[in-house]
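> Each structure below is given as structure tokens.
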Structure 1
Amino acid sequence: MGLTPSPVYGLWQNINRAVIVYAKMHSNDRDWLKKLNQMEPNKFSGKEPANVLEQVKRFKIKLIELNRHWSDSAVETLLDGNLPNLLSSDDNRITPSQVYLHSGQVLVNIAGHILQESATVIEISPLFEEQHITGKTPSDVYGMVELGIRRLEEIALLKTEEKKAQ
């Protein structure tokens, strides 16, 4: 599975779309949602897949912190077992394929949580839209993951403010 960063970038477009759907479940403040939706990825340079994977792990931690009541046990099976060993490169470097699988797991997790928390029937298939992107670098993907983290931080701030108001 010799992927380039471009499909990983497409996954993070979908993950960021899922973050917006998740945010709409927690707030109906149109101005706040517009601000969240208009956030853009920051520009980075010199990033490698290992840097991106660390960001993916940060995103996952933020998502778990935001939702401590979620159970990940049912959806974490993809990355258990020997899969990481099967994906390792000859020189033990992190590859875009590894980042893709970890990112895919993040997308499955957040989509599952959206389904769990939704008070109404919700269509999640748009979150899995195939993207046809070319020419992206690990630095571009890093920016998309960092955008997702910033959005989660905004949601966490909103939730904290709501708790203080109660």
Structure 2
Amino acid sequence: MSNYVERINFQTQFPSLENGVFIICLHVDKVPPHVGLMVDGRYFSLKVLTSDFDVMFSSVETVVLRKCIPTIIVEIQPSISLTQVKSVYDEYGTMILPNDSCMTPLLGMLRMPQTYLLDDVLTALEQSGQIKHVYGMFLPTTFDGIPGYTNEDVQNRINSLRNVNR
């Protein structure tokens, strides 16, 4: 079990996320989870057929609360500006391209290998002291970390979503 799991502050409502940099991990009980990035209350997420670009986080919050989506929110230390995030996500356009995933923009901004998965990122951030806070919402009582998965699992999920949405 990674140290970040031990640090989860369980919430029944969202903490204030207006200022700072947050990794938003949705469906953390599924393989693979979905990852977005929020800077100063603005949310960015690369998805299979669309992207969330500079969206007010309140709209994401509404969906999470309505659907009770198991979510981990990780406040991180790296200073990433809203301008930088807009620029990076703008490069990816409106959907995930072959061999990319929702993690691709985040990995680039954090200067981490493109093969890293969410658990790798959180472990690296924890080991380097860059995690400020970890919040959990709607997590199963038996939650002991993000289920293990591979890059192949990620690409298989992306391909299955592409096929469903044809």
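Only the coordinates and a few stated rules stand behind these numbers; no lab work does. Everything quoted here is computed from the prediction, not taken from an experiment. Cβ atoms are built from the backbone, for glycine too; each structure is taken alone.
> Give the label, chosen from 1, 2, of the structure having the highest value of relative contact order in percent (Cα under 8 Å, 6 or more apart).
When relative contact order in percent (Cα under 8 Å, 6 or more apart) is calculated for 1, 2, structure 1 comes out on top.
> helix-only ellipticity at 222 nm (-39500 (n - 2.57) for each DSSP H run of 4 or more, over all residues; to 500) was computed and gave -21000; which structure, 1, 2, did it come from?
Corresponding structure: 1.
> If Cα extents along the principal axes in Å comes out at 54, 35, 28 when worked out from the coordinates, which of 1, 2 was used?
For Cα extents along the principal axes in Å, the value 54, 35, 28 is produced by structure 1.
> Out of 1, 2, choose the structure whose coordinates give mean count of other Cβ atoms within 10 Å over residues 21-28 equal to 15.5 when calculated.
1
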